[in-house]
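What follows is a set of structures to go through.
Derivation of every value follows stated rules applied to the coordinates shown; laboratory data play no part. Remember, predicted model here, so these are calculated numbers, not experimental data. Cβ atoms are built from the backbone, for glycine too; each structure is taken alone.
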Structure 1
């Protein structure tokens, strides 16, 4: 091997070690966030109380607080963060647009419209059939995605990334306007439920909601990770991607469908949490670069930390009340989105 080849190999090994260390660091931060969340809330539990309860020695009150209230919510926030982050990263890779995410493309809005329609006709109480939630959200999000895809598709050219983004923003605005018109017709109970969902309040904080969400993530996350190389190829020009043997439109449709299902299943149990799919991929990209083989796992960890930290802060800032988690993520995400816009102009 030549000296230059040896230097390249050494650089690749050093980069792999660095990226592995970054991923391990993100996992450690997630574990730390999990521990802090367990010990944080209106009712105080010391680390010793929490540890004792985890090993079966807690009082009835400690077990109730930890296992029935805090742990399900913490797990849901982390799972939802993973799913939304991976959904955003996939959409950004498919669209070749770093400002894309499920909220901006109308996917969350489509799921929200289905929630409003269901509550309007069947009431808020009957809506609590846990395992139907992802399917209802998927129906709305899927309809929005199909509409966006159909409007953005141009015969002979397929889907142009910029056209996809602009169409998504327009559809999202229309769906949001229709949802607002419907919300004013709800009674007080229905309105309170929909308002909490739209604000991103993690309202499904029990183990049944974890079981409702988990199968979707166990099915979709491995698929997205498996398609890491395809996402790298799709980031190139379409002609180059076809030259490398990729079925561009077929892969794009499959990955968009996976992104829609990830976002829909997550917002079904977490409410309409925005900006996670935008911010988490950017933070992960700054840490490990654009290669999706390492970017996707780090993005999932980053999203889990972001939503978990936001939910913990939302529970403690204005005790005994709480701020919806979606508002906390928006407080973080909106300024970052404006920063990205300003940076793209430069």
Structure 2
């Protein structure tokens, strides 16, 4: 993995491996803004761009089929390279496409959002949505290379940029130390306008996931810790048909809810909950959850992919830098924790 200015240039080394053809999976608005610079830095002048519609609706088996047909029509073979140039949707979709086209072609990830650069492009998880279930069908397919240039983040809208910061905060809760201190000192000053200077923060946040994935490549158990805040978060996304929240915003609410749950369980001290919750809220405003049914949210929780036999494997924070996996959390407490957060409970 390469992070920093001009990171895209490392793709040139990969492209020199003698691929029969190279394809770039991306979205048209992103390509119009950054395509010329990306081609120049990456040295992929002869690569062909394939476009998918923007948005979560592109993560479907139907779109995978259409992209596979385009690859076939362009004579892509097993010696072709697919570069996923985009955010989490393009990265997940492109990874799944590469892992299944002709039973697998080489893949490179060039993430263009904060979420993708610190989380979703790292670790080789791919997936598409089926019905209301996010990433129901997917594979583990490590890319040959991940290149993250923070310059591309400067064109993100403020909401999209903030969305990614919730994942950075999650990583800081898992790791503690220097990354958490930087965020507590600077969180309000982190904006898309100065994104090009965020290299050290992105590196520190990405390293958290890299270290976990190295020890648990296929999510046997340790890797579950990366889902801190995601059990509630995924339920919020599904309850609102993936239309109200960005993924990061859902994780933000999920972090607040699981912090409250940890306190109710007697696992997390009130002072630690207050410190961590304050940082989440300092990232910025979150779409309302006041109108959502706690009963509906709790009913969706067991559909989390980390559930086994209907038992949810919760990632429960004990303190900054330490979490535990629990599968015996009473659903009544989960509902109460969610209602606390809905009503603006302040630890």
For which of the structures 1, 2 does the calculation of relative contact order in percent (Cα under 8 Å, 6 or more apart) return 14? 2
If Kirkwood radius over Cα pairs in Å, for residues 14-53 alone computes to 10.7, which of 1, 2 did it come from? 2
With helix-only ellipticity at 222 nm (-39500 (n - 2.57) for each DSSP H run of 4 or more, over all residues; to 500) derived as -25000, matching label from 1, 2: 1
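Looking at structures 1, 2, which one was distance in nm of label points 7 Å out along Cα→Cβ at positions 38 and 238 calculated from, given that it came out as 5.0?
1
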Note: semi-axes √(5λ) of the Cα gyration tensor in Å, for residues 62-181 alone at 28, 15, 14, derived from one of structures 1, 2, originates from structure 2
